[in-house]
Structure 1
Amino acid sequence: MTDDLLRVHGLCAGYGTSRVLDGVSFTMGVEAVALIGRNGMGKTTLCNTIMGLVKATSGEIAFAGEQIVNKTPEKIAGHGISYVPQGRRLFPSLTVDEHLTMLAKGTRGKRWTIDKVYDLFPRLAERRRNGGAQLSGGEQQMLAVARALLLNGSLVIMDEPSEGLAPTIVDTLIDVVHRLVAEGVAVLVVEQNLRAAVRMADRQLVMVSGHIQAETTAAELIADPELQHMYLGVEGAGTLRREMS
């Protein structure tokens, strides 16, 4: 385990009088970590609170040793955290090129440039003149990831990146996660797709009712159908163990 890059401690947040996060605590270094759990457990709210899109009512978020809790999303991105939100949040009328150009200022000499993300996702290069609404679901997800990479940060948060995608596109995203970590970038990924989660990250954090209930590993989840059912409601979980063997 590397030194802590992100430290979340006692984090509480919600909407109005409804508390969603109830004392979330975890740390991570330069690694891939999967945040898993059933629907409605607070995973997306945690991502949005880290990114400053939801106000924390108490608790701490430290990134690279600096407190960032309740800073604006722009300042948090400036610290080096990029976000691939659930639903992608693309502009339907903007082309692929236009989406990327908005974030490409200052990328000269950095790891990720528009040309580099086109090398990573050749399909986007082919569709560079197409608007966001003209892209398939997989292409939209590639664009959302490419947009995040152009920030050249040290932590990428991905919320449900494999949702609704074909297996070949999911494989591409898994490769991207592994590549980022190998290059020194941390990845926090929220996943309901257990097959994707265990392939993206060895370390698995289980969220239940707004807090981290348990920490386990990909190998332990694959080997334990009862654990899968307890935390994720997965039925027929023995199939996963056979597929991953």
Structure 2
Amino acid sequence: MNFGIEGRRAAVAAASSGLGLGTARALADEGVTVAICSRSQERIEAAAAEIGPRAIPLVADVSTEAGAAAFVAGARDALGGLDILVCNGGGPPPGNFASTPAEAYGAAIELNCLAFIAMCHEAVPMMREQRWGRVLAFTSVGVRQPIAGLILSNVARAGLTAFLKTLAREVAGDGVTVNTLQPGFHDTARIRQLYSGDLDAAKAGIPAGVLGDPEDFGRVAAFLCSEPASFITGAAIHVDGGASPGLF
């Protein structure tokens, strides 16, 4: 399938590894020039070298509103414009209600909600003006069914999903789509950390019997940024190997 996005320009946040890197690579394979970021100059330059000449490495901390906005502004300047925004970032610490202090929620909401909103504020106005754009955010299957032990992530990402669904309806008439992907358990550093490297335990509840491949996830993300996906907006799609038991 021809995705029809050759020559487009994308900003992919937190793309030195995992799902972000897989997505940046998939977009570059489709002829998109990608600006990617990490807090580590060494790691992001290594990722850019791995992707190839279509990747522009930037150092940015997207865990805060200011840092997230600065990344998108820097990407827009480096690329000479922006057509695709992929919002991504790390997750907050694990914990349940009893173990999580009330003051921890503010930082988690900034990390997994407000920072993503800040990226949208930097990118979406230009997309509306040019009458074409793709916004894609990575959230979690915890939005669909809260995950035990990840209360901060469940709360923050649910709020972000509501924002993005609202935004999608407001900008659809301008040729801008807004979607979220809800990853289940993929073979990433985050999952290895949460399960202390016990990958058998991590994949125990996945009907497919394996952890997801970040490269495959990236190809799904690239499709949602494509021309053939222009009629998909406001969607929240889980990519979880069948782990979500609900109908929706």
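Every number in this text was worked out from the coordinates using simple rules, so none of it is lab data. All of these numbers come straight from a predicted model, not from anything done at the bench. Cβ atoms are built from the backbone, for glycine too; each structure is taken alone.
From 1, 2, which structure was distance in nm of label points 7 Å out along Cα→Cβ at positions 8 and 176 = 1.5 calculated on?
It must be structure 2, since only it matches.
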Ranked by mean count of other Cβ atoms within 10 Å over residues 40-47, the structure on top of 1, 2 with the greatest value is 1
If you rank structures 1, 2 by relative contact order in percent (Cα under 8 Å, 6 or more apart), the highest one is 1
Working back from 68 (percent of Cα pairs over 12 Å apart, for residues 72-119 alone, computed), options 1, 2, answer is structure 2
helix-only ellipticity at 222 nm (-39500 (n - 2.57) for each DSSP H run of 4 or more, over all residues; to 500) gets -12500 when computed on, of labels 1, 2, structure 2
